[in-house]
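Down below are the structures I want you to see.
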Structure P
Amino acid sequence: MNEIQVTLQTLEDALSHYHPEVLSPELDDYLSTQVRLLATKQVQLNVHGLSKPKEQEKFQEVVHHYYERKTTVLLKKDSSRDIRRIVLLFLGIFFIVLASVLNFVLQEVILIAGWVAIWEMVSDLLFTEKVRQDEIKITKQLATCEILFDAKKSSLTS
């Protein structure tokens, strides 16, 4: 298991200035980057500086809930992108078939539009699908990570 070290002076250092149930963008970016660099299945988050049990519980709750919600949002976006890819594929096929039936000047434009629609779908699969899946994997790992506090390793697990 690989560890990520975090040092906080107060619980507020970890939270957004605008909402107490959301991690700060800086901490979110740091944690996501560290998980990406570790390239492991399980992550352990070692937090130094939070000594009060109530703050530790709140921190653990916020981290897990934040990444659970983020995972849910990413999965919804991914499913809408799946629908978009299917629509583009059928639209591309429709335009290509339509272009083969027509015999006028716009035939070439419709044929090109069909190939562009299919290319958009293929491009999304080849070049952006992996990035989206990696982001979902990272948020799932952080949603279920083990969080230990201080050098004593007083563990609070979900």
Structure Q
Amino acid sequence: MTSPAVGFRREDTRKTLEEAGFDAAQARVLIDVMSGTEERLARKDDVSVLKTDVAVLKTDVAVLKTDVAELKISSAALNGRMDGFTVALEGLRQEVRERIEGLRQEMLAHMDALEARLNGRIDTVHAELKGQLVAIKWLLGFVLASAVPMALALVRLAFLS
């Protein structure tokens, strides 16, 4: 029988061991141990398959390294875009603040103008009412001034007659 790994013949090896002074049982045990060890040895086919597997793994690692490099570039580009968006957003925020402040100032100016117009109108109405009140006072004064002598004259007529 021949071992597949190295190809030694069991029978030849047994004879050699018996000639060296081993009995048949010891020779058989040694041959079994040696053949078990040989079967665990890697063969050329095994090494070839391993070399192929290593080559595939190296290719896969190279692809992964390329992918990682591309991801780093993409990440850097995204970070740059995010920085740009952040700057643009801050610019928009500032513009909105400025527009709100401008609208507030414009609204305050309109309110001040309206207040001035209302104050002018109130002053005009006040002056008109004051003038009318003076006229009413004069009228009442005239009525009272003329009504009292008339009332006295009527009372005199009523009691004297």
_Structure responsible for 135, 23, 8, with semi-axes √(5λ) of the Cα gyration tensor in Å calculated and labels P, Q on offer_ = Q
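Given a value of 0.00 for FRET efficiency 1/(1 + (r/R0)^6) of positions 76 and 148 (r between Cβ atoms, R0 = 35 Å, to 0.05), point me to the structure among P, Q it was derived from.
Working through the options, I get structure Q.
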*Could you figure out which one of P, Q the value -21000 for helix-only ellipticity at 222 nm (-39500 (n - 2.57) for each DSSP H run of 4 or more, over all residues; to 500) was computed from?*
P
_Origin of the derived value 3.1 (distance in nm of label points 7 Å out along Cα→Cβ at positions 12 and 52; candidates P, Q)_ = Q
*Work out the source of 12 here, i.e. which of P, Q gives that when relative contact order in percent (Cα under 8 Å, 6 or more apart) is computed.*
Q
*Looking at structures P, Q, which one was FRET efficiency 1/(1 + (r/R0)^6) of positions 68 and 124 (r between Cβ atoms, R0 = 41 Å, to 0.05) calculated from, given that it came out as 0.95?*
P
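Read the figures in this text as sums done on the coordinates, not as results from a lab. Since the model is a prediction, treat every value here as computed from it, not as a measurement. Cβ atoms are built from the backbone, for glycine too; each structure is taken alone.
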